[in-house]
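Q: Below you'll find the structures, each written out as C-alpha cells.
What follows is calculated from the coordinates using simple rules that are stated; it is not laboratory data. None of these values were measured; they are calculated from a predicted model. Cβ atoms are built from the backbone, for glycine too; each structure is taken alone.
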Structure I
Amino acid sequence: MTTQLFFAATQYAAATITAAIRAGQFGPRDGRRLLVVSNVAAVPEVSTPLNEMAGFEKISPEFDRVLSWNEFISPHHPVGWSPRAQDAPLWQASIRRAWDLGDGPVEIACESIQANPSRAVADIFADSPVHVYADGLMSYGPTRNKIPHGLSTRIKRVLHLDLVPGLRPMLLSEYGVPGEPIPNESIVKVLAEIGESGEALLAEKLAGVRPTAVLLGQYLSALGLITQDEEEALHVRMLRAAVRAGHRSVLFKAHPSAPALYSDALEAAARELGVEFMVLNEPVLAETLYAFARPKLVIGCFSTALMTASAFFGIPVARVGTELLLDRIAPYENSNRVPLTIIDAALPDAEQVADLGPLELASLAGELTPLVNAVGYCMQARRYPLLRDRTAAWLTTHLADNQRYFKRRRLTSLRLPGGSVVRAEALRRNPTVRRVVRKIRARQAS
C-alpha cells in the first residue's frame, strides 16, 4: 500500500491539505497518511508549531501519525537544509526506518516546490510522485525558480484554492502540470472547525462588540517593500476609508509577525475620528474572525485574506495602497507581484469608491486572465515563451489602461510594446557593446 506524506508549515496549509483530502482529491484511505509538520520560523524553538495550535485536534484524525521535520533533521533548520545529492538515498533509508515506512511506495504532497523543505523532501524521495498545493494568490503567478527535469516530470498537479473562479494558475504550467481547484465548501468547513477553538477567545476579546469593518495588516515593511512609517500611514488610510464608508466600529487584524507598535498610529487616528476601535493581535485566522464577527467590509492592501473574505463568505472587500506597492515592489520577478496585481485590478479602491458591495467573482476571470498572463510573462519570460505573442498583442491594445502593472525598462528589455526605442547612439555608449566591438576589431587587425 502507498504511504502518503503530507508536508505543512502553517495552520492554513494544514487546513488546505485537509480540505483536499476530505474532498476526495487524494482518493480513498487505503494506505497510511502521515502529516509532517515543519516549523520554518526564524527561531523555531520560541514559536508554536502548527500541531500545538488551538484547533489542530479538528484535523488530526485525517492522519495516522503527526511527525516533526524539525526534529528529524535537527540541528538543521528546515529552510536552510537540503541533502547532498549523493546522500539522498541514505536519508531516504533513514526516514523509512524512523517512520516505519517499509519498502512500499511513497506519495508526497507539499507546498512551494522551489524551496526547502519541500525541495529537500522531493530530492530524498527521488522516485515518488509529487502533488504541489498552494493556499494563496501566488499560485496564479509564474514559477519562481527553474525545476529540474527529473522533478518536474514527477509533479502531477497543483492543488489550489479557487479564489478567482475560472482563473488558472500559472505555477508550474510551463511543465504541463495541470491546476486543480479545491472545492470552496470543503475548505470553508475545515476552517470553521479549526475556528471553533478561537471563538471563545474572540468572544472574550470583543466582549459582545461586533466590528462592522475589519482592516488587515501584512507587515509589508518587514518584507522590505515599504518603510515602517509608510506602513503605519497605510493602516491609517484604511481606517479613514472605513469611516468614510460609514463604519463606526472597526477592528484591525494584525499580522502575527508585525510589531505591536503598528497599532499606535491607528489608535491615535481612531480617537481623532471618534470611532470604536480594537486591535486583534491573537493568533486567530482571519477566516475565523469573518465567521464569528460577520463584518460588513474588509479592507487591506493585497492580502490573500481579502479574497477569502469575498470567495468564502461573500463579504464586500476593498483595497488601499496598492498603487504605492506597484511602484515600489522589486525586483520585477518578486513573487508578490501577481497577488498585488490581482487585488489592484479586481477590488475597488476604498479611498475612491463609496458604495462597496460584494464582488462579482464570476466575471473576474475573463478580465484578469490576459493581465495576469502578461505580467507573468514579463516576470519570467524565458519560462513562458509561448505567451510572448499573446502578451505583445494584449499590450498593444490595453497598455494605456494598465501601465501601472508594467515597467518601461522591463518592456524595453523584452522588446515589447510600451518599451523605449533603443537608439544607435545609446548602443554605442553601452560598455558591453563597446567591449565586444573592440574584441572584434582586434581579431580583424590580427
Structure II
Amino acid sequence: MFAATRPAAVAGTFYPADPAALNVQIARYLADVPPRHRAPAPKLLVVPHAGYVYSGPVAAHAYALLARWRARITRVVLLGPTHRVAVRGLAVPTVSAFDTPLGSVAIDRAALAQLADLPQVVASDAAHAAEHSLEVQLPFLQSVLGEFTLVPLAVGDARSDEVAQVVERLWGGDETLIVISSDLSHYLPYARAQTVDSATVDRILRLDDSLTPHQACGALPLAGALRAARAHGLAPRLLDLRNSGDTAGDRSRVVGYCAIAFDAAAAASDAEQDTTDQSSDSEAHAALGSALLARARNAIADALGLPTGPDPAHAELALRGATFVTLRRQGALRGCVGRLEAERPLDHDVRLNALGAAFHDRRFEPLEPEEFADLEIEVSLLDPAEALPACSEAEALQALRPGTDGVILEWRGLRSTFLPQVWEELPAPTEFLAALKRKAGLPAHFWASDLRLSRYRVRKFAENGEVHS
C-alpha cells in the first residue's frame, strides 16, 4: 500500500549527491567537533538546515553526540518548517521511505497511525516533495545512527499546543530521538545577527515558547517542542551558535545557526556530578582560552591588514560574557580594554575589546603592524560581580582577597576597576585600594558612606598556555 518512496530533492545543491563525497564531508564536520565523553544521551536536538557548507559545521555539534547511542536510538521524530507549500497544521507523507544518496530510511507508518485522529495532522506528499528542512538532516542521521525509522513532520501554520500534542504522542522512550530543524535570523548584517541570535538562543535555553518566525524560521515546530520539553523536565545545553559569516559566507547578509541538545535535567546533573573531575575542567578551560585568544589575535591582525588564523569553535562563545583583553610587548603593558557587564555574546565581546586595547587605549598610540609579531595577548573572562559590603575602609581592606579579587569602585558617577592581576604589582590591600581610588579620580585617602565596592573573579588565559581561575 505504501510502496512509493520520496526521492532526494536537494542532493547536489544543499549537500553532495555523490555518496563518497557526502560521507567525506560529514566525516570531516564530525571530526572537527571536540569530544564530549560525558555528555548524556539527548532526547531532543535543535539543528540548522541550510546547505552543508554553511550550516553543516554547526549541525555536526549536535549529531556528534549520537555516536555513543547509535544502538539505542531506533526511531527519529523529525519536525521542520515548510518553505514551499502552504499547509494548515502538520503534514505527514504517504510514502514508505525517504531516499538519500546514502540509502533509504523507512517511514514508521505505525507511529503515523497514532496521529490519525488529530485534526491538525494532514497527509500531504506535496509538502514533503521539495522540502529541504527535513531532508538535509537525514544523511547526518544515517552517518551517526544504526538502523532507524523516521517520523517526518512538515510543520506549516500550527499553534504551539498543536505541535506539542503531536510530539507528546510520539515521545516514546530511550529509543526515540526528537529532532527540530530550524535556522535562526535571516539576512542581517553580521554583528546585528549575532545580537539577535544570541537573544533568541537565550529564550530557547529558558524554554520560552513565544518564538516568532522572524527569530527562527522553524519557530512553530520549535515552540511546540519547547512546550513538550518543559513538561518533561528536559534541560537544554547550547552546543554551538554561529552564522554563515563564520562558516562560508560574507558578513553583509548572514543566516544564523545553532545546535542545542535537551536531556533529562536530573539525570544529566547527576551524571555530570559523578563524572566531572579536575582534568576535564582544565581541558574545557584550555579549549575556551584557545578560542578567545585566537579571536583576539585575529581581530587585531585583520584590522592591521595582516593574515589571520583559524577561529576554534566553542559553545560558550555564544553566551553573553564580559572580558578584558590585555596586550604586552617585550614585557611592557601595551593596552588593556574590557567591559564589566556581560551584555553581548562572548565572541563579539572579546573581538571588540581586542580592537580597543590595540587601537583605542588612550594611554598608548595605536598599534603598528611591525609590533604585531611580538605582541603578547591575555584574555580575562569575568565572573559576575558581587557587592563587597563595608561600612568603612578598614572593613573593606579586611574583606579583600589579594591575588583573587578583581575590584570595582563606584562613587557618584566615577568608576574604576582593577583586574586580579594588578595584585602582582600592588600586593598590599592599602596600596591596591589607594591606586584604585586614584584611577577613579579620587584622592588616595578618600572614603564616603555612599562609596560602593564590588568584587569579581576571572578566568585568565594567556598565549603562553597559562590558565588561571
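Q: I have -10000 for helix-only ellipticity at 222 nm (-39500 (n - 2.57) for each DSSP H run of 4 or more, over all residues; to 500), calculated from one of the structures I, II. Which structure is it?
A: Numbers: I: -12000; II: -10000.
Label of the originating structure: II.
Q: Next question, about the same structure. Suppose you compute FRET efficiency 1/(1 + (r/R0)^6) of positions 132 and 196 (r between Cβ atoms, R0 = 25 Å, to 0.05) for every structure in I, II: which one lands on 0.30?
A: Details: I: 0.30; II: 0.65.
For FRET efficiency 1/(1 + (r/R0)^6) of positions 132 and 196 (r between Cβ atoms, R0 = 25 Å, to 0.05), the value 0.30 is produced by structure I.
Q: So volume of the Cα convex hull per residue in Å³, computed for just one structure, reads 178; which one of I, II is that? Provide the component values of the computation, followed by the final result.
A: Numbers: I: 178; II: 162.
Computing volume of the Cα convex hull per residue in Å³ on every structure in I, II gives 178 only for I.
Q: Distance in nm of label points 7 Å out along Cα→Cβ at positions 116 and 220 computed as 3.2: which structure among I, II? Walk me through the intermediate numbers first.
A: On the way: I: 3.2; II: 2.5.
Source structure for this number: I.
Q: One of I, II was used to compute FRET efficiency 1/(1 + (r/R0)^6) of positions 28 and 156 (r between Cβ atoms, R0 = 35 Å, to 0.05), and the result was 0.55. Which label is that?
A: Values: I: 1.00; II: 0.55.
For FRET efficiency 1/(1 + (r/R0)^6) of positions 28 and 156 (r between Cβ atoms, R0 = 35 Å, to 0.05), the value 0.55 is produced by structure II.
Q: Right, here's the next one. Given 12.2 as the derived value for mean count of other Cβ atoms within 10 Å over residues 84-91, which of the supplied structures I, II does it correspond to?
A: Details: I: 12.2; II: 17.5.
Only structure I yields this read-out.
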